[in-house]
Every structure is written in structure tokens, then in C-alpha cells.
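No lab work stands behind these numbers, since they all come straight from the coordinates. Since the structure is predicted, the reported quantities are computational estimates derived from the model, not experimental observations. Cβ atoms are built from the backbone, for glycine too; each structure is taken alone.
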Structure 1
Amino acid sequence: MDDLLVIIPTRGRPHAIPEIMAAWDETGATADVLFCVDKDDPELSGYKQQAKALADDDRVRFVFWARKRLVGTLNQAAVKNADQYRFLAFMGDDHRPRPADRPWDERFRECLSGGPGIVYGNDLLQGEKMATAVAMTSDIVTTLGYMAPPAMVHLCVDLCWVDWGRGMQRITYLPDVVIEHLHPANGKAPTDAGYEEVNSPEQVGKDGAAYYDYRDNGGLEADLDKLRKLTEEA
């Protein structure tokens, strides 16, 4: 068992699983991986085939849960595993770590080893602006009771992670650590049902409103109060 768990909520893309694990192998990563699959996924049989194929890989686990959308799934997985791992990370099923001089997960652990904090790499889409793939010390999750503000469904949580890290003065951006985001916005993935759902005008509007409410009406400051106390106690 590693000390870093990467949580990957996934839906409709079982083909991504071998690609992700190939990226682990190509980068020399040792981090554990938890694939979170919806029990009502139309591609459920494909995920079960992938789980069977990876049954002997000690790095990999699958869970099959009732659908809670990305934030709900991420939070459930993070809270369940926070007491077993020193570090927790999120990647989408459309992120791919890329080879570098040193393994990306080794760099993440190094940045987080000094105490409570957040680290993220370069997704080649948003760069430093958004932590679209992120790692943090697990005490952040235990302190807040979640890994992402539950008022949001899918979008804008990457902004929250940057807000947390900057508010704690414990955030590191690693521009040379590439966790590539294969997204239709940069022409690196075709649009599918998943992208259409989360990038619909309705979802964009709801998550955007939820983020601004969280940021501007006390939610962020309340969380930062807890996180600053955490850093003082560390």
C-alpha cells in the first residue's frame, strides 16, 4: 500500500482505464489508484472487465457505487480513505500523467511532506489558473469533512483548491510536472455524453453560481479558518 491515493471518478469511459495505467507505468508512478464507477453506468460491463483484468495489480481498486456525480463521488471516496493515506489526489478519467526526469507522484509527495498543503501540475490547458488535477494532505479532508465543496456538482472545484492553497499559503504549482488534460476544449478529446452533460449551459450556470456563493458569502472563509488552524497546529 502506498501513502498516496489517486481518486478517479469515471463514467462512460472504460477505455480510459488501460490508458491511465499505461501512464502510471510510463512515468514510474507507485501511487495507488481508486476508480469510482457508477452502478448505473451504461458501460458498466466494460468497467467490470477492466476490474477483472487488473485484479492482480496491487495498486488498483475499483468501487461500484450509486451515482453521486463527480463531487459527491470524490467526497465519499476521500472521506472513506483519509485515515489510510497520508496524501489524497484527484484526477479525471481524461487526465494523463506524462514522463519526466522524476515520477510525478514522487514530486507531489516531496511538496506535501512539510505539512498541510496542496500541490498541482501543468494540465497543458489551464496551467496555473486551475488545479484540474490536484493532490493534498489527507488532514485537509479530515478537517473539512470533504475534498471539494459539496454545493458544486462538477465544475469550479479546481478553483476552490487554488483558493484553499493560497489562503493557507501552502500551495505549489509545478509547471514541469505534466498531468495532461485531454479535453474537447483543447481539441484532445471528442465530445461525448459526459462532456455534454457537465458543460451544458445549465450545469455551467449552477456550478458557477455555487462557486461564487461559496467564495463570496462566507463558505470559503469558514473553511480557510479551519485550514489555517490546521497549519498552525502542524
Structure 2
Amino acid sequence: MKETISVVIPAYNAEPFLAEAIESCLAQTRQPNQIIVIDDGSTDRTAEVARGFSDDVTLVCLERCGAGVARNAGLAAATGDYIAMLDADDRMTPDRLQLQIDLFDARPEIDIAYGHQLIFQDGEDPVEQHQQGTGRVLTPCVTGTVTCRRSVFDDVGPFSEDPETIEVLDWFARAEDKGILSVSVEQIVLYRRQHASNWSTLNRLKYVHMLKTVLDRRRAQ
């Protein structure tokens, strides 16, 4: 039986970008079986954008609860054998899911697959940069490049819902501590948008503090 894939997209006030994120999922050479948008209490038209895709998108609406709660709500709604993560302001490259599923098929010991990211400024055309080889490409694992086996969450657990915790850093640190194997494909799988409201831009100090917390926890073990 062919494996099934659920794409989970948490979204907060993502009206300007969400349609592009969803369209990039629908344009995959390996089609996902489910696209889930979790509207985390947005005050703009995020929910309306998601509803505009009709039956192609499962919409989960929450009161404003934070990213950890939103991601866990997406996991609860997901039915796929694989969970692909995508942020609402980014875009998948068309062959992302196929590349990562091929990696899983070739190496059954892998539980988390990620890939390279091309950084673009809002308003630029990342496809043109990709084709011309002019884009800035980064290789470290980021959440939006990740596809993982659903079974990983049985081992690692859900995302932290503590508002003082950066839920993805905490989750990946716990996965690494448990020896979960993650491997990158050698291609660009994500067009990562930079804009004035990027979470990482607005919360840089919190990110650094969370990294220190993870390191301190590991030293204490």
C-alpha cells in the first residue's frame, strides 16, 4: 500500500502568504493526501483563504493558543503515515515530497528527512533564483523542510505547549537526545521567505535563550 502524507501548516495572521504555501503543496509531483491549516486565532482573513481551497484543505480553527498547541492540533487531525511540516509564509519546491519519500524508501532506518532551503526576500521570485543558481542556499535543518514518520511522535512525544518554549527547538532536541536519525536530501526543498514579520526576526533573543536551555539540560544529564 502506498504511504500517505499529511502536510501540517500552522498559521497566524498569514493572509498575505498562505495561498502560496497551499498552492505549493497542491503542485507537488508526489501529491499529499491531506493538507491541514491550523488557524491559531488569526485576526485577519487567514481562515477565509484556507476555506477558498474547499475540500483540498482541512481547516482547524483555534482561539489564540500559540505555536505548540497549533502544531499538536495539526498532528491530532493528521491521518498520514508521514507528517510534512510547512510554515504558512514559505513554499515547498515541487519535488520536495517525492525526494523525501524516496529517501525514506531507500533508507528504512531514517525517521526524519529534511533538505536545503533557498532564502528569498518577500516580493522576489525564488523559482527564478533557483533556476539561475543565484539564490542564497542554507543547509541546516529548519522546521519547514522536515518530513517525518508519524511513528516518531510516539517516541518523542508532542510539541511543548509552554508559551515560554520554542516548541520546534525543544522537539528536535528531544528527538536528537533519543537517537532519532535525521538525514538531509541534497536538493532545495523549501523556499523560505524573509519579511518584516518573520517570527525568527522578532524573537531572536528568545531563540538564543532556548538554545542555551537545551544545552544546559544536556549538560545536566
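Before moving on, here are some points about what is shown:
- When helix-only ellipticity at 222 nm (-39500 (n - 2.57) for each DSSP H run of 4 or more, over all residues; to 500) is computed for each of 1, 2, the one that comes out at -10500 is 2.
- Structure responsible for 3.1, with distance in nm of label points 7 Å out along Cα→Cβ at positions 3 and 195 calculated and labels 1, 2 on offer: 2
- Sorting 1, 2 by distance in nm of label points 7 Å out along Cα→Cβ at positions 11 and 59 from high to low puts 1 first, with the largest value.
- With Cα extents along the principal axes in Å derived as 47, 42, 38, matching label from 1, 2: 2
- In terms of distance in nm of label points 7 Å out along Cα→Cβ at positions 35 and 83, the structure with the greatest value among 1, 2 is 1.
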